[in-house]
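Please find the structures below.
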Structure I
Amino acid sequence: MAFAKATSQTVIRQNERVEGNIAIVTRETETKGKFKGTNVHSFGTETAVLEKQGDKWLITHVHWSSRKAK
C-alpha cells in the first residue's frame with residue numbers, strides 16, 4: 001500500500017473479452033514516482049480471468065509482470 005501511495009499508475013491499454021461465463025481482462029500500465037528514496041519508472045502487464053457465478057463475477061486467476069523503463 002505504501003508503494004501505491006508513493007507512485008502513480010496510468011493505464012495505457014485495457015481490453016476485455018467475454019465468452020459465456022468467462023471473462024479475460026488484460027491491462028498495460030506505466031508506473032512513476034519515488035519509493036523509499038528511489039525513483040520508479042516501470043511498465044506492467046496484468047491478466048485477470050473471471051468466472052460469472054450467479055449474478056457476480058469472481059476472479060479465478062491473476063497474473064502481474066513488470067519491467068523497468070529504458
Structure II
Amino acid sequence: MAKIGLFYGTETGNTRKVGKMIAKEFGGDDVVKLHSTAKATAEDLAQYSSLIFGMPTLGDGEMENSFKAFMEK
C-alpha cells in the first residue's frame with residue numbers, strides 16, 4: 001500500500017498530470033497514490049503517513065472549486 005497520499009484539485013487536468021509526474025519521481029503507485037479532491041473523503045486522508053496537496057490557482061489566486069469544497073469538509 002502507498003505511504004503517501006497526493007490529493008489534487010483540477011479543472012483542466014494539468015494538476016493531475018503534475019501529480020502523476022511527482023508520483024513517478026517518488027517511485028510510482030507503490031509509494032504515492034493520487035486522489036482527486038472531487039471524490040476524496042476524510043477516510044482517504046487518514047490512511048497515509050504523509051500527504052501532498054496540489055491545486056492550481058484561479059484568477060487572482062483563488063482556490064480551485066473542488067479543492068475548496070474538499071477542504072471545507
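Derivation of every value follows stated rules applied to the coordinates shown; laboratory data play no part. Predicted, not measured: the structure shown is a model, and the values here were computed from it. Cβ atoms are built from the backbone, for glycine too; each structure is taken alone.
Each of I, II could give P(r) over Cα pairs in 10 Å bins from 0, in percent, but the derived value 21, 52, 25, 2 comes from II. If helix-only ellipticity at 222 nm (-39500 (n - 2.57) for each DSSP H run of 4 or more, over all residues; to 500) comes out at -1500 when worked out from the coordinates, which of I, II was used? Answer by label: I.
Hey, relative contact order in percent (Cα under 8 Å, 6 or more apart) derived from one of I, II reads 25; which structure? Going label by label, the one that fits is I.
Here distance in nm of label points 7 Å out along Cα→Cβ at positions 18 and 34 is compared for structures I, II. The highest value is that of I.
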